[in-house]
Structure formats: structure tokens, C-alpha cells
Structure I
Amino acid sequence: MSLRTGLAQINTTVGDFAGNTAKIKEMYRRAKEAKLDLLIFPELCICGYPPEDLLLKKHFLAENKKAIEQLAKDCPDITIMAGFAEPNDGGCFNSLAILANGKITKVYRKALLPNYGVFDEKRYFHSGTEPVVIKIKNLSVVCTICEDIWDLNWLKEFLAGVTEKNLIVNISASPFHAGKINENLDVLETCAKMFNCPLAYCNIIGGQDELVFDGRSMFIDSQGRLAACAKAFEEDLLIADIEANGQIKSDRAETKTDENEEIYKALVLGTKDYLAKNGFKKAIVGLSGGIDSSLTAAIAVDAIGKENVIGVTMPTKFNSAETISDAEKSAKNLGIEFHSIPIEPLLQGFNQELGEVSGWNEKGLAFENLQARIRGVILMSLSNQFGYIVLTTGNKSETAVGYSTLYGDTAGGFAVIKDVPKTIVYKLSEYVNKLHGREVIPQSVITRIPSAELRHNQKDSDALPEYDILDRILKAYIEEEKSLPQIIKQGFDAETVMKVIRMVDRNEYKRRLCPPGVKITPKAFGRDRRMPITNRYNQQIRQ
């Protein structure tokens, strides 16, 4: 006897009870047509994930409960598992409701609450204490939620009293970062082998503020082999027949993506959902003729369509003819609306007025940054007038070391590539051209020596190490939490490492004032890495 099971990965929006339940009902309709016995939805799919401090509002929790109860009445013909926030004694549980015959028949409460990285679940939830097992067609189905299966030694003890396991269900809201699919597979395959039973993993998809969820729900057989995988970064209903002997039958193969492809899809989906879920129809991008702004514009076009993206170039005497031309060429290749607003007259006007203040001159950093701030004012003024959202174009390497101008190139509503290291920017730009089968981002943009063009003959390498070196140091310091001596031992020049660390540490204040952006690395600024602004801890080389 087989259990016909569906994993319904849907794109939820936090707080949109009507929209989220409508998506669930549509999947239920499809599940009935497919004659499913069990239909599984992701973690907290009723309210969206992560709801954060909305969980502290009693009326929010009450609407959550009302929505899941109504869903049970509206979908009586299939056993459903769905995640919701369950009110309890002034707090709540992160729960999985089992819906059958028009009512909630059982509730499993997440026991292992993550409190690291992007997760703050101990701030909001009580821990569950009891396993829940249900019988469907004489098969024993064990309920778990996300983190519950990430500590398998704990899970083994937790399920010690459960003697019969024909299927472990894990509903999840696991945020994406590059390479995360391999981590998920390791955990799921090890879990299935440990308990010698198949596993059904249902993950959410979509963008929510800085986070993006990739879906890729999976069935793993009792031998720990991947039997079927849902689509990446798309809503999907993955169906399989689970046999009593632990075998899984499905006509769906694994969805394969390389790292550049999955990062690009994450950036597109994260941008698309941030704009759509927050009511923005159009976006404006400052096109400098450089690689960062060109990539940002390309992502925006793939996210919301070329008719909804506006490019603006704002040259001064410091911009070369080549970059001015490449800005226009990028816009033409993308097919977007394009405007050129030279700011040299504005720059000279500002300079003249500021010259009335003793000590002001046009030879220092303040004058360079003035150009960026004038551009920021223009973009934000157009945003204000027409309701466009400004997409900033700074990458993670620049954001890390503060190579940006407050209220200048950091001015905007969403920072598309703020978690993308510069070396990955180059790879993604090549990928865009490969994806579209033509030169979307001009080759001259990709091969040009990077420059902010705020003074004559300026190069990024005047202030920073070469990006291939910088990005490796940043990864070691930020993502791997290595100390100064540990990084130097990797073969980097000591003075260079100290310089980079000082730049990262002293620019925390600047990062706090930047807009949100899509997380694609294991440790993003803001969501993952939370350092004090006021901080006198200085690392030294110690003998």
C-alpha cells in the first residue's frame, strides 16, 4: 500500500492571511485532481516567514488561528499538514497542524528552536515537548519542523519512544545562500539513513525583506538517496508515492543548478518579491557605465520587466567617454528607458557655495563624495516624483570596507547586490550574457579596470587591495570569523590584512544606514552579522 504524497512549496507573504490561504487552496485543488492522500505545506505558511515582532501582537496570533481553522473547514477531503503560529499563554508555538475531515485533528509544536544567524526563534516561541505521529493508510507519519532534524543526536532521543516510523515529514522555512542545497541534502540523507525510513522535506519559496527561500522540496528514500526534487525558486507541487518498504516512486528528477545560476535566480526573485510585496511597480537605477550598476539593471529587468526599469546616467568631467557610452549601451541592450542628466553644472554650483566656508577645497575626498551625493539627490527626487524605487548598486566588497558614500551611492530603497562580493559580480555578469545568449552587459564593462571616477585617473586599487585578494580576506574575516593571525597564516600580507580589518570594523556605522538587500552568502551584513558600532576591540599581530 502506497501513500500518495504532495509537497506544496508556495510563495507566502508575511501577514497576508487571505493571500497565503488562497495559494494553499489552489494547491489543494490540484492535489484533489492528483488523488493525493497527504498534502504538505511549509513552515509558518499561514502567516509567512519570518513574521518577527508581529508574533508579539495578540490580534495577529488570533487571526493566524482563525485562518488555519477556516482552512480545515474549506479543505476537508485530503489530510493536510501546514505550519502556523499557535497562540499559547501570552506567547506562541511554531506549530504544524494536521487537518482532516474539516477540522484540526492534531498539532505538533516545534521543539528545537534555532537562535543563530538570521534566526531569533527563542525570542518568540515556546518549545514543544512531545513528538506527534499520525496514521494514514496504516502508515506511521512522524512530524518535525525545520531545525528539529538539524541535530540528529537530539532527534534520536526525542523520538526514542516512537517505535514505528514509515515516513518523517519536515516542514521548513530554510533561507537560501550559495551552496545551501548541499548542506540540506547532507542533513536529509543522513536523517533518512539514521531512522531507516523515507523523508519528505517541504521548503518555502520567495523573497521576504533580505531573505530569499529557494524551495527545492525533496523526497529522500529510506536508503538516504534523493528520490525527487522540486523546482528551485519557483512555486511547485512535487508528488511521489511512498511505499511501506521505504521506497519512493516519482516521475520528477532532481533540479540541477550551478552556483552562478542559483545566485542569479535568488537575486532576481528577491528583487521581484521585495518590489511586488511592497507595492513598487517600477525601479530606477543610476547607470555609471560600470559593472555593478550594469548587473543591477540586468537583475531588475529580469525581475520586473524592461518596461518597468529606468536607467539614469549622471556624468561629470571625471567620467570617461567610454563609461558614458557604456552606460547608454547597457540601457540599449536591456531595452530600458534611459536619461542622461549631466551634473557638472550642479557640482560647480555646490563647489562655489561651499567655497564660502573656510577650508573647503575641491582636491579632497569631500569633493569626490559630493558628486555621489548630488547623484543620490537626483535619483531620490525622481523616486519621490514618480513613485519609483531606487535600486542601489554597491556590492559586498565595497559595503564591507565602506568604499561608498553615505547619502550618495547608498541612497535608495533596495540594495540588490549588497551581499555579492565583487569577484562574484564579474561571474554573474558573464552568466547574464550566457543566459540571454547575447551581450546584455557590454564586454568593455566587464573588462574595464574598476573605478569610481570621482577624480582623474582614479582606480579602485588606489584605495583597496585587488578584488581577488580583498574578497578572500573578507570571506575569512566575515564569513569564517578568522582572527588576524589566522588570516595572515593563510599567506596574505600582514599590513594588507590589518588595513582591511580596520576598514571593515570602522565602517559598521555606515552599513547600518544602508538599505536592505538580498542575502546570498552564509553571513550577510545586518541579518547575520550584528556588530556594535561603538567598539574599541582592535586586533594586533601578537608574537
Structure II
Amino acid sequence: MSVRGVVDLDVLTAEGVRWGILKGRAVTVLGLARSGVALARFFADAGASVTVYDGRTEADLAQSIEQLGGRPIALRLGPDVDPSSAWADADLIATSPSINPDFPTAEPRLRAALRAVVDAHAADPLRWPALVSETDLVLRMCPCPTIGVTGTKGKTTTSSLAADLLAADTAHPAILGGNIGIPLVERLPELTPEHRVVIELSELQLPTLSHGTTVAVYTNVTADHLDRHGSLEAYRRVKRRLAELVDPAGALVLNADDPVVRDYRPTTSAPIVTYRRGLPVPPGVGVKEGWIVASAIGRLPAAGGSGVHTGAGGRIMPVAELRIPGEHNLSNAMAAISSALLFGVAPEAIRQAAAAFTGVEHRLEHVALVDGVRFINDSQGTQPDAVIAGLRAFPRPLVLIAGGRDKGVNLSGLGSVAAARADAAVLIGESGPAIGELFRASGMKRVESAASLEEAVDRADEIARELLTARPLPGVPPVTGPATVLMSPAAASFDMFVDYAARGRAFRAAVAALAERRRARGASR
């Protein structure tokens, strides 16, 4: 193997890239999905000689190749390509987060080849190239404070709201990325020390990190992606990674209502801020007399230090002003507010920005109110805790649409809550029959199946309208509000859709088609 001189990641900086430190260096990018495309463009624009490897064919990757914009990038694509040949002369290997020698879900041949090069680099770092993920590269090179947000559920809502709250301080532009939005490597050239970067971090990205964030925020840690990590304990170890790496001069923000997360305290010497749905424990954020309140939180050194000014009794904002539904979203809001306070954002600015926040796509997203039936898109509800939170966020009458590809997660705790909170369920996908058995065994009286999501939307709408017009039982008050159709699948999407976002878009389209049919029928009368 002839190497012109491997790239030393410990001395690689954004300023150095601007000055041409990567010019002419051979860089291999593994994977041509969203992060891989961003990495390839970044390195090519920095003057590197870029080679991309992906086991899929050129035809399968046509859209991704087009996004490279005609840059002079060598492509090594297809199942017949030996992956190790793609980095034969590389000075650096950069990867998408899903490509990891330790993930059993990675393609076996690529996983074995990567393990060999990682072991070789560990034995002789001056001769063999390092392996770096897109997220780790960003954290190594980022010139400004960073806020990393992770958890099993709630991280996208928390990240999005945290970015909005930080942006309320116009002196410090806020950027949102990571597992959401544009890969942050493409934003590196524009970042200055005055920026604030919020990074949503998934269990895919965390194992690849060697550098932490200024602030680490945890929503909750339950069970998910056991197919990739093998056990609940292994998954929880992965999630701890962000707490272990947090900057000692930063802070660790923990959900004190979550039994796993609150035990992350011993992992760091950084100051700890907690949040909970009860009275705050200093330093922390909590709820008192219908208000979100803060107690004894100080600004970070990166934000100038000193205390945080709040209203009387630490008041930040009334809980009732939040527009994102559910107790879990109250927790998410307090996590984001904790982050903003650490960076010195004024409480009144936090209140205005938080009150204006209406949520994000595919997470208890209000789609439409169609003649008294409210449709909610929670396509990201792929594991039981998320579905339970959605069920608890809305009153009855409620019809649940669920089902998809089984993720190997224990759903037993979902049955009793679904039976208690939902009046009926319409089930789809591979896991639909098993979920139906669980719901019936838990006492749910009305469980139906549908061959497609469109059919499920139509059937759920019919059931919801029956519930709205049904005569109330003795002692039960009549329905005064809308009925809710909640699509929260408790399953992955891959049996019917390319991803959860495609499933969510299909749900919205089915609701729009339903609304149009009802309008047409009304106009024809």
C-alpha cells in the first residue's frame, strides 16, 4: 500500500481546510446516501482527490450521483467492487454513520474490510489511514459551541425547538443538523465562533464519535434498534457515549423523570442540569403552579458565565402556551429551554419562541381537521414508548392506525395503554396481525385490518365518525370535541415504504384525498 501521508485528524481544522491542507490528498468516502454525498462534495471542494465506494449500482444511485454536481469524483460502485480497493491509496477514509465495522447490520464484506483497516491504523497510524464519520469530523473541526441532543424518542422535537430558542438571540446564529436536516459538514465553511450548532445524534452516529459536544442533552433512553446493537444493555451503552464525551466546561442536561437517563450523572465531570415535570431540583428546570420555572442555572463560560435572569420565582413561561401536545412534549420543551438558558438566551425571548413552535414533521404532526375528525401523523412512532405518548396526548374518541415491519422490540406494554386510550385500531403491514392479537388480548373491542395505508385512513375515518355520532353510554358525557385518527405505527416502515418520512407523506396524501372526496360529496348535494 503506497500512502502519500495519512491525514492527522488531530491537527485538521476548518481554517486549515480553507488554507488548502487537503488539496491533492486522497480521500475515500464510504456510502453515497445523504451524509456520503455531503462528505464527497466537501472534500472535493477542499481540493482533495475523492473516491466514493457504495455496494449499490450506478442505476440505483443515479439521484445521489446527480447531487455531486459534476465534481471530479471517482466512483467505485456495485456489488462486484472489492471495498478495500476503494481506499488502496487513501490518506483518509470518511464514512456515512450507518457504515461501521462494529454494526452487524452493515454489509459483511465491507464490515470485515473496515475492521482490517481500523486495526491496521491502530497498529501503525503513520502508514494506514484513519476512519472518521461525518459527525465526528464536524465535531473535531467545529469552531463554535455545540449542543448534542440524543435519546430514544423526542430528540428531533427537542433539537428543533432548541435551535429555535437559541436563534432568538440574534447575536449568535443557530444552525440545526446532524440526524436532521442538512449534514453539518457542508456548513463548516460558514461557521464562526459566534454560531451555535445544535446536532441531533442517533444511535448510528454516537459509536463513531471521538469528540463530544459542549452541551449534551438527553430526552429518554428506552429500547430501540436492538437488531443493530444486539441487546438492551448494548443499546444503552451506545447512548451513554455522548455523556462520556461532553466538554467538562460545558454541561450535561438530563431528564430526571427517566430512570436510565438520570443515572448518567457519574459519567462526566461537567456540570449537570436536570429537568422534570415536577418542582425543579437546582440547578434545573421544572413545573410550578402551571409555569415552567428555572432554578439556579448559570450561563456557561462559553456564553460569558454569570447567572440567568428569570421572572418571579424563576418563571419562564406558562405550560398552557406550549402548542406541542402531550406530557412528553412538555419534557422535550424543558430540555430545550435548559439549553437556551445555559447559553444566556433571555427568558422572554425563550417564551415567545417556544410559544410559536408547533412541532416537526411526522411527530404528532397535525395534518388536518376534516368535518370533525382530526388526523395526526406520528410516523416516527416506531417503538412502544412513542406510541404510548401519542395515545396519551389526545382524548377519546381515538382510532389508532399501527403496523409495519417488526423492529424486535417488546410491545407488551403497549397493549393495555392502547386498549384504555383508543376506541379502535386499524392495522397494516407485516406486524399488523401480531399487534392485533396483542390489542385483543388486552381488551380492545374493535380491531380491524387494512391492505394499504390509504384503506386504513378511510376505515379509521369511518370508525371515528361512528364514534362521534354514537349515543353515549349511561354516566358517560357526550363527545364535545373532535375525534382523532392517530397514525403511530409501533413498527418500522420498510415493508411498505422506503422510510418513515415516505410513510408520513403517504398518510398526509391519503388524508388530503379523503378531505377532497368529502368536499366533492358536499358540493354535489
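Any read-out appearing in this document is the output of simple, stated calculations on the displayed coordinates, not a laboratory observation. Since we're looking at a predicted model, the values are computed, not measured. Cβ atoms are built from the backbone, for glycine too; each structure is taken alone.
When volume of the Cα convex hull per residue in Å³, for residues 290-513 alone is computed for each of I, II, the one that comes out at 150 is II.
Source structure of the calculated read-out (FRET efficiency 1/(1 + (r/R0)^6) of positions 154 and 274 (r between Cβ atoms, R0 = 25 Å, to 0.05), 0.95) within I, II: II.
Assuming 23.5 is mean count of other Cβ atoms within 10 Å over residues 162-169 as calculated from a single structure, say which of I, II it is. Matching structure: II.
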